[in-house]
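J.: Below: a set of structures, written as C-alpha cells.
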Structure P
Amino acid sequence: MIKGISFLRPAKTAADYGKLANFFSALGFTAGHGWDEPASRGASFLAPLANLEFVDGAMPSTADILVEVLHLDAVRETALTWLRSQVEGEADARITAIADTDWKSRTFTVTPIDGHSFTFWEWADPLKGKPVAVEGDLSAAGMRFAIVAARWNAVITERLLDGALDALLRSGAARRHIEIVRVPGAWEVAAAARTIADRVTPSRGPVDAIITLGCLIRGETAHYEAIYNEVARGIGQSQQETGIPHSFGVLTCETLEQALNRAGIKAGNKGFEAGVAAIEMVSLRRKLLESNSMDSNDREDA
C-alpha cells in the first residue's frame, strides 16, 4: 500500500527556491513532477531508494537529510564547482572535507544556501560482503573494431551505423581502428563477420570485436523467419568458435515504423547499443583472460 515518501523543505525566498532547484539539478538528480499553484510551487527530485529511519541513542553528526551516492569524490567536486559559481568567496566554507565515520562510510556536508544543509555519503565497503563482480569498462581506447553493415533497408542500417560509430568514438576509439564492411543484406552479415574474425594480416591485424548491423522487416511469406534464424545462428557460431565478441545489431521488425523507432526515432538507437556492448565485452574478455593467466601462474608457482 505504501507508494513513496516525500520530505518538504520550505525555501525562505524565491531566490533560495531557485538556487536549491539548480543545485540538485547540477548534481544529477532526476526531476519529479513538482507543482506550480497560485499559493505555492514545488521542485521535486527523485532518488531510486528512500529510507525513513528512527534513531535510538546518539545521532550521527550529519545533516538531517542524507543522500547516498556512488563516487563520493566526484559528487563533492561537482558540489564545490556549483558553490564557486554561485557564492563567490564563500564556497570552501560551505562544504566540508570528506571524512570517515564510525559506521563504515565516508561523508561530506554541504550548505548550498543558509538554513539548508545536506550530507552526502557512500559506504567505505560498497560491496558490503557481496561477491566481487567482474564487469567490462566502457573505454574503447586502443581497441580495434569491425562493423559489418547490410545495405538492404539502408534507410535503417545507415542510422544504425551512425549510432555504432557514435558509441565507439565517444568512448575513445580511434577512427583508424574502426573498419566498416558493407554487405548486400542481412543474410551476408554472418559470413563477412566470420571472415573478419578468422583474418589476421600484417596490414590489418586481428580485431577485438565485431559489430553486426542489419534490418529484417516481416513480409507476407516465411522468408523473414528463415533468414533471421540463420543470421542469428551464424553470428552466434562465429563468436563461439573464434572467441571474438560479436555484438548483435540486426533488427527484426514487423513494420518499417518499428524499425525506424529502434534506429533512433523513439526507442533509442540499437546500433549505439551494439557499439556499447562490443566495448564492454572486449574489456570483460581482457579481464577474464588476464585473471586466467594470473591463476595459471599462481598454480605454477605453487
Structure Q
Amino acid sequence: MAAFPLAHVIESQQFDRDLLDLVFQTADTLKADLSGPRRFSKALNGKIMASLFYEPSTRTRFSFESAMLRLGGTVITTENAREFSSAAKGESLADSTRIMNGYADVIVMRHNEAGSAARAAEISGIPVINAGDGAGQHPTQALLDMYTIADAFSGITGLKIAMVGDLRYGRTVRSLSYLLTKYEDTEIIFVSPPVCKMEGDIKAYLDKYNVPWHEETDLDSIVPEVDCIYMTRIQKERFHDPEDYRIAAGKYILTQERANRMKPEAIIMHPLPRVDEIPKSVDDNPRARYFEQAQNGLYIRMALLYLLLNKDDGGPVR
C-alpha cells in the first residue's frame, strides 16, 4: 500500500475514499493498542508537536496533545497564542510558522482567520494540521465525525443526515459536508434559521457530486426520518450583528421528547461545546453519541500524527 500522500492536513477535500479508509484503519489499530500490547507507545519517540492555538479549545487541543503523548512524542504548547505568544507583539503568522519549523516536527494550528492554515502550510517545511480556521474548515473534526458515523452504522452509504443550527459559521458542518460526498446514496438536510443558512459554496459542491440536499426550518418535521442529527451550537462569537444572534439563539433544541421520536438505530452527534441545544437529560438516551464522538478524536488524531510522521512505513499500522 502506498505511503501517506499528504504533506499537510488543511481541508476535507484532500481525502478520497482510499485515504479515509487508511486513516480509519490506522485509528482502529491504535485504538485497540491502547488497551492491549501498547506496541506503538514509542512510535513517535523523539518527535515534537507544536500546539499553536490562537483560539480557545478544549477537546481539539487536548486530544491532539494526548495523541502525541500516547505515541511517545512530546508537546510544546501555548494556550492562547493571540494573547500569550509573540502574536500579541505583532508577529506575523508567517514568521511564527518559520520559527516553529526550527523547534518542532509538526504544527497543529487553530486560528481565528479562515485560510490561515493553508497560508502556514505554503511556507512550512514540516507538516501543518488545521485544527480549525475561523469559519473555514475543521478537517480533523470531520474525520472523527465520519469515523463515528461509520462505527454506528457499519458503513456510511444510504444515510440521511440532518445538520442543525449554525450552518453559516459552523466549520464542522462545512468540513463534514465535503467528506459526505465520498459515499454513495447520502442525503443531507440543512435545518437552520434563515440568518444561519448553509453557504452557497457548500451547496454547489454537493450539487457537483450529485449529493441530494434540501433545507428545512422545522426540526420536528425531519426528526423521525433521519439516521443522524448533527446538532451545532449557535456561535455568538461569529455573529457580526447582535440582532441576528438574538433571532437564531435557542431556535432549535433537541429535547428528550424529540430524541425519542427518532429511529431506534439513529444517532445524535454534536461537535461540542453545547449550550442549550441538547439538554443534559438527553445524555442517557441510547442515540446520544457526542461523548463517544469526542473520544474518537483521540484515535483519529493519533492516526494522523502517526501517518504524517512515519511516511516511510507505508500503509496502516498492523
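J.: One of P, Q was used to calculate FRET efficiency 1/(1 + (r/R0)^6) of positions 61 and 253 (r between Cβ atoms, R0 = 25 Å, to 0.05), giving 0.35; which?
T.: Attributed to the structure labelled Q.
J.: Which structure, out of P, Q, was volume of the Cα convex hull per residue in Å³, for residues 93-268 alone derived from, given a value of 130?
T.: Derived from the structure labelled Q.
J.: While we're looking at this one, here's another question. Which of P, Q yields 0.55 for FRET efficiency 1/(1 + (r/R0)^6) of positions 117 and 141 (r between Cβ atoms, R0 = 41 Å, to 0.05), as computed?
T.: It was calculated from structure P.
J.: Comparing mean count of other Cβ atoms within 10 Å over residues 5-12 across P, Q, which structure shows the greatest value?
T.: Q
J.: For which of P, Q does Rg and Dmax of the Cα atoms in Å, calculated from the coordinates, equal 26.0, 76?
T.: The value was obtained from structure P.
J.: Given that FRET efficiency 1/(1 + (r/R0)^6) of positions 37 and 157 (r between Cβ atoms, R0 = 35 Å, to 0.05), derived from a single structure, equals 0.55, which label among P, Q identifies that structure?
T.: Q
J.: Something else about it: Looking at relative contact order in percent (Cα under 8 Å, 6 or more apart), point out which structure of P, Q has the largest value.
T.: Q
Laboratory data are not the source of any read-out in this text; all were calculated from the coordinates shown. The structure presented is a predicted model; accordingly, all values stated were derived computationally and were not measured. Cβ atoms are built from the backbone, for glycine too; each structure is taken alone.
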